[in-house]
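Okay, got some structures for you below.
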Structure 1
């Protein structure tokens with residue numbers, strides 16, 4: 001079986017060495033870049049299953065790298081590492097096109113779990129057979145093309161945002177518990193103290209509202225989320 005390929009972009013040599021050693025032991029083929037410029041060149045030139053991208057780097061930081069790669073239609077899943085823990089900073093990473101984020105310092109087991117989930121979802125979506133569009137009110141989703149529209153306006157969604165919206169549409173009219181959404185989207189439950197899901201829901205809701213949709217996402221406090229049909 002061909003090993004999965006991971007690109008590490010981080011200016012901290014100690015972190016690169018540590019991650020390379022751990023990922024190699026897990027069977028990944030690892031490449032690394034010490035700054036944003038070299039990271040962008042590596043992402044453009046090589047086929048990669050996932051990118052681990054640090055936010056705080058000199059020159060072009062991780063947010064800038066992420067925006068530029070997405071603008072160039074590079075769809076490789078990006079796991080962003082950030083020492084910034086405020087919600088606004090995390091949202092900035094998602095806005096730039098990152099698929100997941102992990103605050104520093106992090107546990108290696110959690111990074112590996114998130115990486116496995118990103119790679120698995122990417123490969124599943126790449127291997128999926130053509131499927132008819134899904135629709136809820138004026139919201140349309142093409143699972144095959146991984147595109148979504150409200151009326152005629154296409155939504156600009158990261159991989160995780162698209163997966164979350166697709167899950168909600170497939171289960172429209174139901175309330176999905178937090179645990180179910182975490183397991184379906186990330187592959188495991190982060191536990192009751194995580195606000196990872198709430199950040200993505202907030203960001204997805206904002207994109208829908210900006211596209212002219214009513215507030216479709218229903219929040220049931222302490223239970224989960226679902227789509228409600230507009231009145």
Structure 2
């Protein structure tokens with residue numbers, strides 16, 4: 001089972017790992033991975049791996065194996081020269097990853113400002129979306145943006161902690177998603193927390209996030225869309241709210 005080291009340290013952009021096996025199509029499985037595997041609305045990491053002789057092999061995407069036990073780095077070209085047991089250096093595309101970390105954290109902040117059931121979400125490099133079960137309420141882009149920026153500017157710590165399945169069962173309100181339940185099977189659940197002792201927000205999440213809310217930078221709500229009778233989609237974008 002691949003050790004997902006990004007779950008403990010999202011800032012580890014470069015590290016060494018042992019190649020465990022190579023599957024058809026350039027699917028590389030390592031003993032541990034700093035590459036995030038696509039899931040929870042966040043896309044998988046890209047980047048490259050470096051061999052002992054300096055050869056660089058591009059990684060086009062990162063996914064889970066079918067049984068979700070392993071993290072698979074997809075190398076469509078150049079993997080034929082590799083051998084299981086090789087020690088290789090894994091380089092995450094840090095510029096892209098860091099934008100996704102900022103955006104994913106912004107999605108959590110939006111769920112603090114709008115404490116409604118989440119019906120869908122997707123994290124992107126330049127725009128993210130979060131869908132809420134919000135049937136009657138009218139939302140104003142400027143007001144939601146201002147409230148989000150208050151959380152960003154307060155520079156709250158962002159950290160993770162782990163709880164057991166039983167602890168989650170005893171605190172069902174931690175789960176904000178109306179449609180997706182946290183993965184089980186390992187006996188523990190990963191929580192992403194904002195604020196001292198998680199006072200601003202605490203919810204199950206497997207994604208990567210920044211260490212302080214101020215790192216998110218300036219963000220705004222670019223668009224609010226009605227997606228059905230009881231669904232509102234909020235699009236988060238980097239930069240200041242454009243003038244009306």
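To test your reading of the models, identify which of 1, 2 gives 13 for relative contact order in percent (Cα under 8 Å, 6 or more apart) when calculated. Of the options listed, only 1 reproduces it. With respect to FRET efficiency 1/(1 + (r/R0)^6) of positions 15 and 143 (r between Cβ atoms, R0 = 35 Å, to 0.05), the largest value across structures 1, 2 is given by 1. Computing FRET efficiency 1/(1 + (r/R0)^6) of positions 47 and 119 (r between Cβ atoms, R0 = 35 Å, to 0.05) gives 1.00 for which of 1, 2? The structure behind it is 1.
Taking volume of the Cα convex hull per residue in Å³, for residues 55-158 alone as the criterion, the top-ranked structure out of 1, 2 is 2, with the highest value. With distance in nm of label points 7 Å out along Cα→Cβ at positions 135 and 167 derived from the coordinates and found to be 2.6, which of 1, 2 does the value describe? Attributed to the structure labelled 1. Looking across 1, 2, the calculation of helix-only ellipticity at 222 nm (-39500 (n - 2.57) for each DSSP H run of 4 or more, over all residues; to 500) that yields -13000 traces back to 1. With Kirkwood radius over Cα pairs in Å computed over the structures 1, 2, the top value is the one for 2, the highest of the group.
Laboratory data are not the source of any read-out in this text; all were calculated from the coordinates shown. Here the structure is a predicted model, which means the values were calculated and not measured. Cβ atoms are built from the backbone, for glycine too; each structure is taken alone.
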